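Quick heads-up: structures coming right below.
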Structure P
Amino acid sequence: MGETASGVNQQLPDRRGAWPWSLLLGFSVAWLIGAVIAFSHIAIDTLWFLGLALAGGLIAFFWCIMTLLEIVARVRARSQRLGMTLRRVMAWVAVPIVGFIGLLLAYSDLDLALRTKLSNDPLTERAQAILSSGSTDRMSINDRIGLFYVRDARAQEDGTVRFTMQLPWVFTETGLIYDPHQRLPGVEPPQEEWERISEDWVKFVWSD
């Protein structure tokens with residue numbers, strides 16, 4: 001129950017609307033979709049990274065400003081308590097959660113592992129066809145296999161197949177190596193990094 005004007009607290013309805021918070025949440029969800037697409041690659045493209053960093057920074061900045069304005073409004077209300085709609089509360093909480101999910105994807109291979117799993121059958125089929133051909137020459141593909149765009153592939157002498165998929169920076173190649181029998185040596189070659197993301201697949205990043 002509210003309190004009377006004699007100095008007792010009364011709760012006032014919130015008439016400011018939830019649209020600014022809903023709009024900010026909409027931008028956050030759009031940012032997260034971009035982050036999922038970008039971070040599901042083996043290495044993020046430079047322009048994608050700069051765009052996501054700028055957009056994420058602006059979203060975080062406006063969330064902080066809007067939160068500060070909410071605090072100021074409540075301080076100025078003094079003895080009167082301002083109500084806040086459930087929609088605004090949910091948007092206020094959801095924006096940083098969306099940001100946290102994006103950062104989690106940036107520092108893990110969860111989305112890459114899922115993308116590889118969904119593409120496992122067509123990638124494995126192509127890898128086995130390349131091995132069956134008996135050729136170790138580089139084959140130009142330039143086509144989408146599963147959820148990946150593959151530039152070229154070649155069988156290696158150790159029985160693995162190397163798919164080159166992305167050129168995120170100058171003099172940098174990334175891709176996947178089909179290695180179901182764990183034949184890759186324990187020591188990485190110069191200028192290259194390996195990381196096994198599933199039983200059959202190893203991601204690589206080569207840079208000159």
Structure Q
Amino acid sequence: MKQRSSPFRIVTDIIMMAFMVIFPLVARLHLLVYAPIIVLVCWLYLVLYSEKFKDLGFSFSQLSWQPALFGSLIALGYALVEYYVAGAYRLKTPGFSTAFTAGMKPAVGKLLILVITWVVAAPYEEIIFRGFMLKRTQAMMKGSWRLGISVLINSLLFGMYHIQQGIHGVMNAVIFSLAAGVLYKLFKGNLWYNIFFHAAYNTVMFVILN
């Protein structure tokens with residue numbers, strides 16, 4: 001992926017990022033519906049610029065036990081620290097509303113939520129936010145501070161994406177995204193660390209808060 005963007009690419013990138021944040025909020029579709037739509041649009045957009053998801057840091061060739069182990073362990077520590085510092089009353093259960101599993105047996109509903117979290121939610125959000133948005137925002141800028149500024153912008157966008165969870169949900173998402181941005185840099189853009197970090201964090205918080 002190019003390190004610098006042309007003016008036209010900057011405009012199209014901004015339009016794409018706006019679509020990725022706003023569409024789920026205004027369409028009011030379930031994640032299982034809007035996630036494939038956005039991923040498809042993202043893929044077509046990358047093809048337009050002769051790029052692939054591999055350029056975003058998502059490649060099955062990079063999947064191994066190390067991202068699974070270290071991403072999950074870091075998530076466990078992060079979740080416990082957040083729970084201790086913020087307190088349960090300030091935290092929002094990440095992932096899906098329990099309305100999604102209404103009518104199901106509690107155990108079945110919780111298991112379904114966790115399966116979708118690992119298979120769809122965490123991979124989707126990391127590919128779109130850390131992979132596409134963070135990468136493209138960084139490509140718009142120059143200077144030694146461009147990564148830090150990009151992580152901050154990315155975190156604000158991630159917080160906006162969680163606006164339906166209220167002020168505490170937005171704050172949690174912003175802080176989580178800052179941590180995810182650091183992780184993305186630490187492991188040199190390998191999204192699998194972020195995906196396991198994200199999925200394991202959601203799992204720990206879901207279990208604690210439910």
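Read the figures in this text as sums done on the coordinates, not as results from a lab. On a predicted model such as this, the values are computed, not experimentally measured, just so you know. Cβ atoms are built from the backbone, for glycine too; each structure is taken alone.
Can you spot which of P, Q the value 20.6 was calculated from, given it is Kirkwood radius over Cα pairs in Å? Clearly, the read-out refers to P.
Comparing relative contact order in percent (Cα under 8 Å, 6 or more apart) across structures P, Q, the highest figure comes from Q. Supply the structure label, taken from P, Q, corresponding to helix-only ellipticity at 222 nm (-39500 (n - 2.57) for each DSSP H run of 4 or more, over all residues; to 500) with the calculated value -16000. Structure of origin is P.
Hey, Cα extents along the principal axes in Å, for residues 47-142 alone derived from one of P, Q reads 46, 33, 28; which structure? Derived from Q, not from the others.
For the set P, Q, ranking by mean count of other Cβ atoms within 10 Å over residues 119-126 places Q highest.
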